[in-house]
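Q: Several structures are given next for inspection.
Any read-out appearing in this document is the output of simple, stated calculations on the displayed coordinates, not a laboratory observation. Not measured: the values here are computed from a predicted model. Cβ atoms are built from the backbone, for glycine too; each structure is taken alone.
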Structure P
Amino acid sequence: MAQIISSKTLSLAEVAEIVKKTEGYENKPMGAYIKAFSKAKSSEAQSIAEKLRALDNVKIKESHIVKVIDFMPSDAEDVHKIFSDVSMSEEEIQSILQTLKKS
């Protein structure tokens, strides 16, 4: 029986890198899902994650970073949807959007 030793939240781009090691992944349901919905490449996702962490905002959790990478919000309303569990100021939202525009 397999045992989970640790868990980590991954973006679709990171999952794609792991799944690519599987032979014929493009023809499998997970490969098709990733291809259809992933909006960032792995290197771009890592860069965005680093820049969002660099904002040094305690409200931004790792799970939020993954959602931002996966959804790539384009306006404040989309950011609010991702951060529905915390109250973000307009300044904080704009800093997230600016980070995405620079990437």
Structure Q
Amino acid sequence: MGEVPEGELPGSLKLLKGLVTVLTAVMIVGFIVLIAVFVTRFPRGATVSLPEQITLPDRTRATAYTQGPDWYAVVTDDQQILIFNRDGSLRQQIAILPAQ
């Protein structure tokens, strides 16, 4: 190999240094694009409307809650799924059968 002057990198290391610099720049740009996608894709102002109050049958406790467009459901500790209309009236009651 030829002599390299003091303080100067050999050609192959100059290439490697350039590639690392380009990779760093691409990663920074990619991170900025990723953040921009997150900011623009998440819905703004989307809120979940929860009922003010849910009246359950006596001696039942809620263990889970989910909702659909015009209903919400409560799973109770006595193995029932209670489906309510948005106005709070009971639409359907489903018994959860024990595992077999």
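Q: Consider the structures P, Q: one of them gives 2.9 for distance in nm of label points 7 Å out along Cα→Cβ at positions 41 and 65 as calculated from the coordinates. Say which.
A: Computed on structure Q.
Q: Now for a separate question. Thinking of P, Q, which structure, once relative contact order in percent (Cα under 8 Å, 6 or more apart) is computed, gives back 13? All intermediate terms of the calculation are to be shown ahead of the outcome.
A: Working: P: 28; Q: 13.
Only one of P, Q returns 13 for relative contact order in percent (Cα under 8 Å, 6 or more apart), namely Q.
Q: A follow-up question, please. Determine which structure produced the value 14.8 for Kirkwood radius over Cα pairs in Å, calculated from the coordinates; the candidates are P, Q.
A: Derived from P, not from the others.
Q: Match the computed value -17000 of helix-only ellipticity at 222 nm (-39500 (n - 2.57) for each DSSP H run of 4 or more, over all residues; to 500) to one of the structures P, Q, and report its label.
A: Only one of P, Q returns -17000 for helix-only ellipticity at 222 nm (-39500 (n - 2.57) for each DSSP H run of 4 or more, over all residues; to 500), namely P.
Q: For mean count of other Cβ atoms within 10 Å over residues 57-64, which of P, Q scores largest?
A: Values: P: 14.1; Q: 9.8.
Across P, Q, mean count of other Cβ atoms within 10 Å over residues 57-64 peaks for P.
Q: Using distance in nm of label points 7 Å out along Cα→Cβ at positions 9 and 33, single out the structure from P, Q with the greatest value.
A: Top value of distance in nm of label points 7 Å out along Cα→Cβ at positions 9 and 33 goes to structure Q.
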